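Structures are listed in the sections that come next.
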Structure 1
Amino acid sequence: MLDTAVHTLSLCGATLVADCSGAIYWPAERTLLVADLHLEKGSSYAQSGTLLPPYDTRETLARLGSVIARWEPARVVALGDSFHGPGAADRIGADDLASLQALQKGRDWIWLAGNHDPAISARAGGHVADELEIAGLTLRHAPAEGEATHEIAGHLHPAAKLAMYGTTIRRPCFVGNGQRLVMPAFGAFTGGLNVLDPAFSALFPGGDIAVWMLGRARLYPVATRALSAD
């Protein structure tokens with residue numbers, strides 16, 4: 001396998017850069033895309049009696065800050081489920097909110113509504129939209145049903161499982177076919193759905209997909225024949 005911190009890919013003629021963090025940078029539009037941050041997931045679980053370490057928002061924002069510093073985008077678009085529940089933006093602590101505001105300073109920031117955050121508090125800053133079209137590509141939270149083109153989405157938290165040399169690795173991944181792209185979940189505490197699941201075969205009939213697996217500091221293009229089901 002080749003390994004690199006980024007991978008340049010083409011989607012319906014647009015040149016995109018897949019980053020090993022799970023973000024996409026679109027150079028021609030100076031736009032950074034992230035999906036499924038799930039901020040305040042820990043505090044959401046705590047409300048229902050399940051205790052998780054309460055640092056997921058801080059960790060996610062720190063990683064996002066590193067990506068923003070690397071690419072210096074003029075615009076950031078978060079593709080839905082940025083907050084883990086309608087009230088999540090109101091639960092963010094003062095320090096984490098200050099970090100989010102610092103990331104937004106001097107750039108356009110757009111939250112796309114997701115199934116976990118159909119309404120986003122004004123406290124989160126930025127602008128809110130259901131979906132967004134930029135230069136002929138549609139950005140949305142959940143992929144449109146069936147075959148579609150000119151689309152970038154999140155929601156499904158794609159993950160790839162690879163068994164090699166007696167070792168099994170399962171990691172978040174990008175999955176696409178040159179016509180549409182599904183992004184991995186960016187946030188901490190987010191699970192993943194295997195790209196061999198029927199949910200993906202419905203989006204990519206015939207199994208004609210390319211997969212880029214996220215490593216600790218590298219992005220790994222993986223041959224689909226090497227993938228394993230769960």
Structure 2
Amino acid sequence: MTFPPTDKERNVQAMFSSVARFYDLNNTLLSFGLHHLWKREAIRWAALSADTCVIDVGAGTGDLSALSARRVGPGGQVVAVDFNEPMLRIGRKKLRGLPVSCVLGNAQTLPFPDGCFDVALTGFCMRNVSDLDQALRDIRRVLKPGGRLVCLEFSRPQSALLRLLYDFYSFTLLPRIGAWVSGDQTGVYRYLPNSIRDFPAQEALRARMETAGFRDVSYRNLSFGIVALHVGITKG
């Protein structure tokens with residue numbers, strides 16, 4: 001299930017609104033709990049310090065924001081941005097008591113002035129935007145010179161055998177399990193495997209980040225390339 005760019009935002013909104021209550025549960029079930037390890041690795045690569053100003057783009061229910069807030073402490077700032085209100089509503093509850101501001105906003109047109117963040121995090125969001133290049137450019141815009149983007153996203157497994165097994169799981173088992181747990185009727189768990197397949201693989205995403213204005217772009221494969229962490233620095 002794929003959507004043309006003109007319909008993608010509307011359909012993604014409807015799907016994530018439908019599964020928001022079950023999103024965290026399904027994330028844990030369908031990743032066998034690995035998403036917690038992937039997110040902690042993203043935070044490690046972000047190299048946060050006590051005075052860091054962080055934006056979590058496509059924050060969803062706020063996992064990366066919570067981990068960031070514990071790193072930067074009261075001297076830093078964390079802003080969680082997501083364009084889906086039901087997901088963000090759950091995030092606000094999870095983030096209660098932490099120094100995190102939750103903002104409704106679109107990754108392609110972030111509601112912030114130029115150059116106001118030290119680090120941008122994005123976890124499993126970029127494949128859901130309708131214009132990836134515009135989203136990367138706007139993230140670069142809100143980062144300070146020398147700022148860092150850490151992008152955690154599903155990618156291309158390195159082994160041909162693993163790709164076959166992963167495709168079987170993603171296109172056969174995952175949609176059934178996800179729909180059963182959430183009771184979803186929108187097809188979000190059929191959309192998600194296709195969104196992963198359509199998303200740029202490791203080298204292609206590195207090139208797109210460079211074109212958007214990031215330098216020294218590198219990546220690390222996690223779980224044999226099922227997930228990849230890309231890091232890029234804004235040009236000074």
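Bear in mind these aren't lab numbers, they're just calculated from the coordinates by the rules spelled out. Given the structure is predicted, the values throughout are model-derived calculations rather than measurements. Cβ atoms are built from the backbone, for glycine too; each structure is taken alone.
In this comparison of 1, 2, the computed figure 0.30 for FRET efficiency 1/(1 + (r/R0)^6) of positions 106 and 202 (r between Cβ atoms, R0 = 35 Å, to 0.05) is attributed to 1. The greatest value of mean count of other Cβ atoms within 10 Å over residues 34-41 among structures 1, 2 is that of 1.
Suppose you compute mean count of other Cβ atoms within 10 Å over residues 26-33 for every structure in 1, 2: which one lands on 15.2? Please report the intermediate quantities before stating the final value.
On the way: 1: 19.4; 2: 15.2.
Attributed to the structure labelled 2.
Which of 1, 2 yields 0.80 for FRET efficiency 1/(1 + (r/R0)^6) of positions 146 and 194 (r between Cβ atoms, R0 = 25 Å, to 0.05), as computed? Label of the source structure: 1.
When FRET efficiency 1/(1 + (r/R0)^6) of positions 130 and 218 (r between Cβ atoms, R0 = 35 Å, to 0.05) is compared over structures 1, 2, which one is greatest?
Working: 1: 0.50; 2: 0.85.
With respect to FRET efficiency 1/(1 + (r/R0)^6) of positions 130 and 218 (r between Cβ atoms, R0 = 35 Å, to 0.05), the highest-scoring structure among 1, 2 is 2.
helix-only ellipticity at 222 nm (-39500 (n - 2.57) for each DSSP H run of 4 or more, over all residues; to 500) was computed and gave -13500; which structure, 1, 2, did it come from?
On the way: 1: -5000; 2: -13500.
Computed on structure 2.
I have 1.00 for FRET efficiency 1/(1 + (r/R0)^6) of positions 10 and 210 (r between Cβ atoms, R0 = 30 Å, to 0.05), calculated from one of the structures 1, 2. Which structure is it? It traces back to 1.
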